[in-house]
Structure P
């Protein structure tokens, strides 16, 4: 497919499918071979190019695969606009919360080995969580509000960590919520701490809700990373390297990359109401804290291999990572029917895993349960998640298709969830 380039970058998109082919995912002979219209599909790169030219985004990489074949794998705009460095298909991105599915798969390998169970209390592996209290508020007649503490009605479990029903939350500077403010005050996301220290801080703070009662997007997957360390006896970065990255040949997926890959790191541009560069760490930045919820870097091709493993039922290139039934469990709605949404979860917009939005949450990502209700185009049983820095993926098993989108633009990330889905699905004609 011929794609019009902007800003004189046409000659730089060489080897349309070479990186993907080298990663073991073959290229379709044409979009029509796997049910797409070339003419209609061109609307997607045209839109991305328009936004690059208008200065709305620095650049992006898009990878679309159907029936195990690459339909589109292309780079747009700039890897670094300030340096006038063009985006390449092998550019490396900070993927933020797209780390969560990878950490969740890592944890499920331990479940499959019988070393832990989803029903296990977190306190079995991090005893301090057995003493963690739950915050309660009382509204007084004079209008004042008191905060108290009560024991957990039922213990926080490993499953609670994976589906964000643990009672944990994220910290917010200056929040009116005492619990969220305490996270910020305690510096629970300090890059200089270890996972053990991070979990120790959280265990001392109050839970926002009783475990199992509310969906509250949170640092749950970070705590899961610490559980993996305790159960496996390995640091989280080494465990993911040995169990996920090496077997699946994800050569650019890690918590940081070596200095020789610095020139492949995608950089953000000035954006937002203050016209500032978002504080996205360089891909070579090495933090002590290996965040299981948001710490990885990756490429579109690497993440495509991860999703192809799901599409294949847990196996890739003859290597089985997890079982078919584990994938069935992970991609089902794991939220209880009486679950409530946390007070601020409406801010997730179409990602909110509520009946109102026609979706739930699996083990590491949102799962669509109903057609309609959600403004994002898709199919029942598709699953998806994004990262705060602008990355996004979804896998639609009904259409045998997955899409990986890599961009470093927090302000445009949510908008592109809709852009991508609308323009990919409108091009799917067979």
Structure Q
């Protein structure tokens, strides 16, 4: 079993076995000399390689297991493949595509199961920090390195708290590890990766540049998010009109309402939402959403739980006031209060606020100042690690939120 784990953990062998398996499976079921079958085989192989290379990139955050992302990633990739087939009028075989989807799903799931043990981070630690805090996570195997310190006893890297006391022997050993290309990790950095949040009490120890995302990605992010909205608009518009009709049928008043929120660089803007509360109640400004349950309508309760009430914010994204993914925008009264109570709170305004975000999908909805401090730690993690693959990770987590209602108000 260990031998199979090691084999499947080798990227090239894993991909090669997958290609051979897919080819043989389809070739045995139908004649690949047919143009439609051959085209479908090529599409399946491209889809497989796309899925196989995408999964490791979006599952490195929080060291999550790949098996939980196989189906959503495949569904997204095959949607793109079907779109390409329709746009370019490619001849294809439905049975071949269906069988291809099945065998790719099975192989990716099986290979992720067998390679999980080998994908664990196997690290050794100098015991100058609380190692017990790290042992609850299934994706890391952290063992204490006992004296005498030897290179041969280190597996994939050395973990040490660089800010705690070290003996001269330990300091020399750490320096020797770096010289000999043995990875040395600060314990707080590993914990940040495991927890998916920045330790705000140590924020001053991070260079300011680490919390400044690549400006070039902002341009690409604006492009792909706007394009995604425009492409999906023909499908979304009828659904949004249907939601408007349901809201109007249940209660009087506008189906959409606006509210002032704080955006990038602390600038206020008007956010759009489907109305989920009765209009004849006192206004809910500067209240946590958990305090407003008695005002929520029947339709409002459903659209809040599934986050459908946020859909009008697609207009905010197209206007450049928001992003699809980013820290959730807060009301000005909350921002003013939090900036006085929570250190570094203003750092979350370095990027555009989002319809969904890392904090919402990992932590859920906040209901008080203490949970907002935790939310800030997640928001700063997102800003520090902002990338296309982290955004894709959040996109799939949001699909889970829509289906389960996790983090709903």
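Here are some notes:
- Computed 39, 33, 21 for Cα extents along the principal axes in Å, for residues 235-338 alone - originating structure among P, Q: Q
- Ranking P, Q by mean count of other Cβ atoms within 10 Å over residues 323-330, the structure that comes out highest: Q
- Entry that produces 3.2 once distance in nm of label points 7 Å out along Cα→Cβ at positions 155 and 187 is calculated, selected from P, Q: P
- When mean count of other Cβ atoms within 10 Å over residues 75-82 is calculated for each of P, Q, the greatest value falls to P.
- Highest-scoring entry among P, Q, by FRET efficiency 1/(1 + (r/R0)^6) of positions 51 and 107 (r between Cβ atoms, R0 = 30 Å, to 0.05), is Q.
- When FRET efficiency 1/(1 + (r/R0)^6) of positions 275 and 315 (r between Cβ atoms, R0 = 35 Å, to 0.05) is calculated for each of the structures P, Q, the largest result comes from Q.
- Read-out helix-only ellipticity at 222 nm (-39500 (n - 2.57) for each DSSP H run of 4 or more, over all residues; to 500), computed value -7500, structure in P, Q: P
- Ranked by mean count of other Cβ atoms within 10 Å over residues 99-106, structures P, Q are topped by P, which has the highest value.
- Among P, Q, structure where Cα Rg over 2.2 N^0.38 Å as derived comes to 0.97: P
- Among P, Q, which structure scores highest (criterion: relative contact order in percent (Cα under 8 Å, 6 or more apart)): P
Laboratory data are not the source of any read-out in this text; all were calculated from the coordinates shown. In this text, all values refer to a predicted model and were calculated from it rather than measured experimentally. Cβ atoms are built from the backbone, for glycine too; each structure is taken alone.
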